[in-house]
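These notes open a run of structures that come right after.
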Structure 1
Amino acid sequence: MKAVRIERHGGPDVIVIEEVETPTPGAREIRVKNAACGINFIDTYHRTGLYKIALPSGLGQEGAGVVDAVGADVSRFKVGDRVAYCSGPIGAYSEAHVVRDDRAVALPQAISFDSAAASLLKGMTARYLLRKTFRVERGHVVVIHAAAGGVGQILVQWAKQLGATVIATAGDEAKTAIAKSLGADHVLVAGRDDIAKRVREINNGVGAHVVYDGVGKDTFEASLDCLRPRGMMVSFGNASGPPPPLNVLSLSQKGSLFVTRPTLGHYVASLEELDETAADLFAMIERGAVKINPPTRYKLADAAQAHRDLEARKTTGSLVLAP
């Protein structure tokens, strides 16, 4: 079968397509014939070495398809089942991938493979951010950075469904239009608007209850300055690079702020948490409360170009590879 491999860390040029042996599932494992593979920013962190992985390695943690082989002691799935996964192991950029049966979820017939691969990791991330890390309720003021991106689009829609006032940021006018179309109450242009100042102007001089920041270095300080006393800064990504070192004493000076750096794995660690999170996401999609736009599709052979486009912020919404 064909699969993406990297021999060293670096830019998109380190990505190659190789013919490799089709893996055989072991005990409590299933093999998924991928119909679509999700592309996420964390994949670029693995490629560059920002997040260390053993080399040589595959790339990608997310996919959707049909189970075509099962190992011993698997009762959760059978051959022919539609499934999706996003918790690894790394190597999803491939024609087939072996995953643990307790890390995959059953995929409803109403949700396409492309939509699942485009939304499972991003959607489950949005779900834990909004319902677990900081529980958004009606009346909360929420700031969402990179609102036209894959996670951002889901966050905006879901936060509005929860009754929040959403202040979104985006990189240019075209992307602000996307955020507005998804229901954002106010949209600011990153790099042009003084984000912290504008958030307070919009909210009668008071900061936001929570900021969801997947951008990192470029927005970190502004995110802190957006918050009201005892507000929460949720730093969940590094699209512009890792945030700068944090002076903990500044949190008291800025209003006894909370700062957290969560990751999905700690919110779906148990099978019960995984199924609950996925079921909540799929229910939101099936009833139209969260709409997943058709993702931009790349061929498996074009994985390097997909990474270039993602890192250059040329894309909106989600990207998938077609094996």
Structure 2
Amino acid sequence: MQLPDGFTIRPPRPEDGVPLVAMMNREELALTGRITTSLEWVVTPWTAPGARLERDYAIVVDRDGQPAGYLMLDAHEPYTRIFAVGAVALPLHGRGVGAAVLGEIERRARALAELAPAGEQVLLNVGSLADEPRVAGLLTAHGYREVRRFWVMTIAFGADPPDPELPPGYELRAVELEHMDAVYDCLADAFRDHFGDFEPRERWLHGHVTTDSFDPGLWRVAWHDGCVAGALVAVAESTDDPSLGSVDLLGVRRDERGRGLGEALLRSAFAALAARGSQGATLLVDSESPTGATRLYERVGMTARPSYVTWEKLVRDFGPVA
């Protein structure tokens, strides 16, 4: 990794979390006018099952030991798609740190690609802020192309949100820890249609159930014929605006779609958040969702703003078949 003089790279440590989040949020606030990076989002993956700090995460520090950059890679079997994020302290933009971080991401991605089955193509996806010309220029110059845009959608609650109307034969139940595997299976089925891979079971449980933000009173689980047909994961506070709640995940099984279940789950979550005092809610959605999610969110009164972009580059072409 060719960092400018005076900078070094190492695995992150627990004490890096707070200054690292502050660095990332200063950059985002200056570029977008808002902040969305939480301490939980940054540090929780460091202790997830299967996490390898030395391989998948790194912090760049200056001579004084202050954060100057950060990178993370997320990959799991079969290692045919790798997702990465890089960040650079705002005063260091244009000084070569960003190019060095990207180079290190690619070096590590090539090593991860060796874990993919022979004969399989490996793609690297890099996430960035939307409409950030310096980052777009850097990625384009290194052979990336924009493949997806994600929107943050928001609704302000006016009068009390209307009660949900469940399809006949469906029941909303409080989430129980013994049902988490069934909830995961439902969401994994629902997200098979989405761009990217749904995370492995143990990592998902670590990121959503064993965290400080886990609030079972805001989860919504719909049952039908003894099975979880749809599920919604929500938390009480959005990172960029604590007056708003956040819907982190919403999924309906493929064979349960078209009955209004997703809308019922969403409206039920809105009612629960409003009862807690939230003034509205946010969620993140793929702007090209093949399930029609954006139309659902617009129908219930949410509005969108472009927020994030996913870029793509081929890391390994079809390799030789063993």
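Supply the structure label, taken from 1, 2, corresponding to Cα extents along the principal axes in Å, for residues 76-187 alone with the calculated value 56, 43, 24. The partial results should precede the final answer.
Working: 1: 47, 29, 26; 2: 56, 43, 24.
Working through the options, I get structure 2.
If Cα extents along the principal axes in Å, for residues 140-299 alone is computed to be 43, 38, 35, which of 1, 2 is the source?
Of the options listed, only 1 reproduces it.
Name the one structure among 1, 2 that semi-axes √(5λ) of the Cα gyration tensor in Å, for residues 244-291 alone of 22, 14, 7 was derived from. Don't skip to the end; give the middle numbers.
Values: 1: 34, 16, 8; 2: 22, 14, 7.
The correct label is 2.
Taking relative contact order in percent (Cα under 8 Å, 6 or more apart) for each of 1, 2, which is largest?
Of structures 1, 2, the maximum of relative contact order in percent (Cα under 8 Å, 6 or more apart) occurs in 2.
The numbers here are math on the coordinates, done by the rules we state, and not lab data. None of these values were measured; they are calculated from a predicted model.
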